[in-house]
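The next part holds the structures, each set out as structure tokens.
What follows draws every value from the coordinates through simple rules; no lab data is involved. Here the structure is a predicted model, which is why all the values come from computation and not from measurement. Cβ atoms are built from the backbone, for glycine too; each structure is taken alone.
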Structure I
Amino acid sequence: MVRQPEIEARKHAVLKDAFGFSAFRDGQEPVVDAVLNGRNVLAVMPTGAGKSLCYQLPALVKGGVSIVISPLIALMNDQVAALKLAGQPAEAIHSGRLREDNVAIWRRVAAGEVRLLYMSPERLMAPRMIAALKKLPLSLIAVDEAHCISQWGHSFRGEYLELGTLREAFPGVPVLALTATADRSTRDDITAKLFGGDAETFVAGFDRPNIQLTVVEKARTGAEIEAFVKAREGQNGIVYRISRRKVDDTAATLVEAGIRALPYHAGMPADERAANQEAFLAEAGIVMVATVAFGMGIDKSDVRYVVHGDIPGSLEAYYQEIGRAGRDGAPADAFMLYGLEDVRTRRRFIDEQDSDGERKRVEANRLDALIGYCEAVTCRRAALLAYFGEEAGPCGNCDICLNPPVLADGTDAARLAIDMVRVTGERYGAAYIASLLVGEGNETVEARGHHRLALFAAGSARKKTEWRAILRQLIAAGHLHQDIGAYGSLSATQRAQRLVDGEEGFQFRQPRARKGAGRQRRKGREAADLPALTSEQDALLGRLKALRREIAAERGVPAYVVFPDRTLEEMVVHNPATLDEMAKVRGVGAAKLQSFGRTFLDALQA
């Protein structure tokens, strides 16, 4: 049996030798330690925080075979390629390979030659696979992108919900679930479905302060997207659209405007999608116009902006998608266009999805929370973080902080809404409360006796849609709390009491004059911990990236698998002159030092 001091020493040795890091990033080590101690863990960590290391390192330390459950073939292939370049025995079995290749890989697994085996939930949960894995020394089961359990398991990928049976099939094997995006309801859902309620949960901070947040009401969507992108010419960016047709139209419009834009959606041939993705990962100045089919697991550090030409499905989805920008810590933009037609489309998607009524109510409540974020009148970042359970003051880096909206006094209306929420027992959602305020009666209202309330119809001077907007803004401002996981019931917060007591007022958003979407491009790396590159260093970085592309093409892997951008930037800044100095660069492990160290040293010295 391996003693704890030996595990501790092995942990740090693997961290340095396999991954090239001398220390853990914030939030990684507690997760790794919990897994090494045999506990079930749910880890929620922001994009770019290094989630994959939290299962890859324990797998290498513990020995045996570790199973990694991943939702996408491309994501599996990229991670396996990266591990192999780092000298680590990893493989993936999936439908994208020939049967004889999968059989050959399985033989290597059974022979003990593989430490990490990647599979989809559908492949893993096949009875024959479960039976075969029971014969092996499993040391860990990791569920990557675990929010898919909650988001997909209830609809079109039911095998995600079946993952909960793994704890009975493999007793004593720790299970680690990881995601960048999980509100309280999703965390509870994952914990219940996967762990039966028994798991240690780690939630790292959600804030990405280097990303400037902006939401603009739609007017001329195509022109606004074009203006925003042209103002950032030469930068890498992602533009999300809600449908394949909009992706194709937007990409064509940007190309006509002289912008190198590439489309990406599930309706394209697989080889064309793969070529566009590889171009985006390897080259500079490309704009990827895509549906949400693009982005999960994309490791490109210098994406400078993410545009939502249509609203996403939830704040979780929004947070995950904007998290693909600014992973290098330098300034980045999240720009969303928001319109009522989007809301109607999203509601139709929810109504048409193949799930039960309870699930549809949860998704509708999540959409309402997103609308509240769009209509926020105080710091947008504070509203976003509040949704994930974090408190924050004004950020100074969102459109509301930088350009405050025109507001009207709504204190009396807010007090009336809060009183209605309280007098009805804090059990009902925004739509029902708005109906009572305008005096809209029906059998349900009468059955509950709410038509006899003194406040019934007390807000009839305003339209129901206006009341719903006020309620959403009260949620966004923190005066009301919406229970996402139940029926969207509203309850008053401590801040609401201060409003009712007259200690503070409430103002709600009024329409304001529109300004152009294109803002002056910001420069510098204020939020990064590397200094700004000189022009000579920037040119050298370009040469290193070109060298990386050549090596990646020779080996048939994405460029970032050779070295991520951050590692190349550190090479340029620290300018190592020997292999020993190169080994100290973050991200240069023993295997990559041996494979590429001399080549990149020669490029630096040239």
Structure II
Amino acid sequence: MADSSSTPAVHTPVDLDRINVILATDCGSTTTKAILIEKVDGEYRQTFRGEAPTTVEEPAADVTMGVVNSVTEVGELAGRRLIDDDGQVIRPATETEGCDLYISTSSAGGGLQMMVAGVVREMTAASAKRAALGAGAIVMDTIATNDKRLPHEQIQRIRELRPDMILISGGTDGGTTTHVVQIAELVAPAKPQPRFGGEYRMPVIFAGNVDAREPIEATFDESVELSLVDNLRPTMERENLGPARDMIHDLFLEHVMAHAPGYDKLMSWTNAPIMPTPGAVGNILQQIATQRNVNAVGVDIGGATTDVFSVFDGTFNRTVSANLGMSYSISNVCAEATLPRILRWVPFEMDERELRNRVKNKMIRPTTIPQTLESLLFEQAVAREALRLAYVQHKEFATTLKGVQQQRTIGDTFSQEIGGQTIVDNMALDLLVASGGVLSHAPRMQQTAAMLVDAFQPEGITTLAKDSIFMMPHLGVLAQVHAEAAVQVFERDCLIYLGTCVAPKGAGKPGKTCFGFQVSGTSIDTTGEISVGELRLLPLADGETAEATIEPARNFDIGAGAGKTVTRTVRGGTVGLLLDGRGRPLDLPEDRTACRQAVTDWSNALGLADLARLN
């Protein structure tokens, strides 16, 4: 390439045996967060953290200034000099200064913003969207032949959005090339201008029918940087997202980051390629799910968006609910969920007018945090619905391949859907991880657990945890370089285990038996019954485990089938062992007074009895 600034930094191999001090930063849209990881008694531990405002925008327009400021704070806390007089990261580490490894993630400047295009919206375009989301991108729009827009409207949309890169897919290998070339002919004349840099050439990735490569190359001129990778859908029955995701990461560094203010300098500092923050979070979740052989769901709820990550049977999916957030997007949550659904979770008297006023006040002052108990409970009620809606959207996206004819049994005779069933199975969910301000910074751990259980409605036996200081991005990029260190810190310092939720699937009459239980461990030995509609919390401390035998009533299923007993080892946490007899799906009373009483009773059961005084 003519522009030398777009040349990727060369990262020399790292000798893992000599890594004792690791520095990691996450350059967020508003804050740059730095953490220090050190080898203590033969194990890697997160020891100090610091943060500073991100400086990618004017007047600083140099992302490394925020990095230096956050790292300097970490160095002062640790008593270790990490930045030299020239503003460079000191390496390698000695007893008193420097680090052995420096890595970083970034979502500064709006992160990685992409558009995807495919022949059919529900098939190849959906595969392209999965690839982009999995790489950590925000998908701004999806162009397809059947998206009901006229060609000039699609071209205008590409020009208006100014994405960082475009991913095109379409056609199976060996099939017709006409339609996918038509998609390329929509993208080529748009010539969107870049967000950063005057010398920037728009990266376009083609991951479609290999037979269409030659006409695709002929469609684009020198104004774009065209990359050809293996087909996302080589056959209708198979999805191959890896090559496209890898190319997105490469182009993110070579083009997007290279032209963002200060990133060329930052890339020269790091020992490994910079990753988009959401991509790094997904990376550590996949690492843990694979290592433990579990199914996991992670959520990060922010002010404007909610990201949901899942790994089921080794298949990774990520979705971004762009209009579901707790500050800038709070009005969208209320509009989509409806006010009555939010009011269900408010344990004190509030009418729709007061709820609207609270929402408007939050929109006027989006960065404020709750100052009263009433405000806190209002925000947690909204959070439940934001999380629920984001999870619904995730389930709809994380599906088997649409357009694939499934082999059917006699029991499927009346099901007409061809492919596209969700792979997200709450009964098979082993680990549910929370992050984001409203979840991570709830005053009490019981409130975090309650929001998770109420919104995601896990079934069977599920471990609940939260990210202590939003460390998952740092560990996700570290896992690319030093997986052992990443996993050790994730286990010991990143996750705060809240405990385990036991929740049978099914419905019954309130007051009737939902399930019987016997729990035996070092500090607990108890038996009893949980009634339909009841929530009970048993003490089981963090680090402790117990043997739990659950005997569901005949119309309830704990994972082995209706009425069948299950015995499992359950993990304790800062909250304990949560026995949930409310049934799945979770239905709240329609009568407002009865609903408020039910929510109050559940709060009391979780040790939050002081909330009842608002009732």
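A few notes on this one:
- For distance in nm of label points 7 Å out along Cα→Cβ at positions 221 and 549 computed as 7.8, the structure of I, II it came from: II
- A value of 15 for relative contact order in percent (Cα under 8 Å, 6 or more apart), calculated from one of I, II, originates in structure I.
- With FRET efficiency 1/(1 + (r/R0)^6) of positions 69 and 389 (r between Cβ atoms, R0 = 35 Å, to 0.05) derived as 0.45, matching label from I, II: II
- When volume of the Cα convex hull per residue in Å³, for residues 269-348 alone is worked out for each of I, II, structure II gives the greatest result.
- Rg and Dmax of the Cα atoms in Å, for residues 165-364 alone derived as 18.6, 59 - corresponding label from I, II: I
- For 1.00 (FRET efficiency 1/(1 + (r/R0)^6) of positions 445 and 501 (r between Cβ atoms, R0 = 35 Å, to 0.05), calculated) the corresponding structure among I, II: II
- helix-only ellipticity at 222 nm (-39500 (n - 2.57) for each DSSP H run of 4 or more, over all residues; to 500) derived as -9000 - corresponding label from I, II: II
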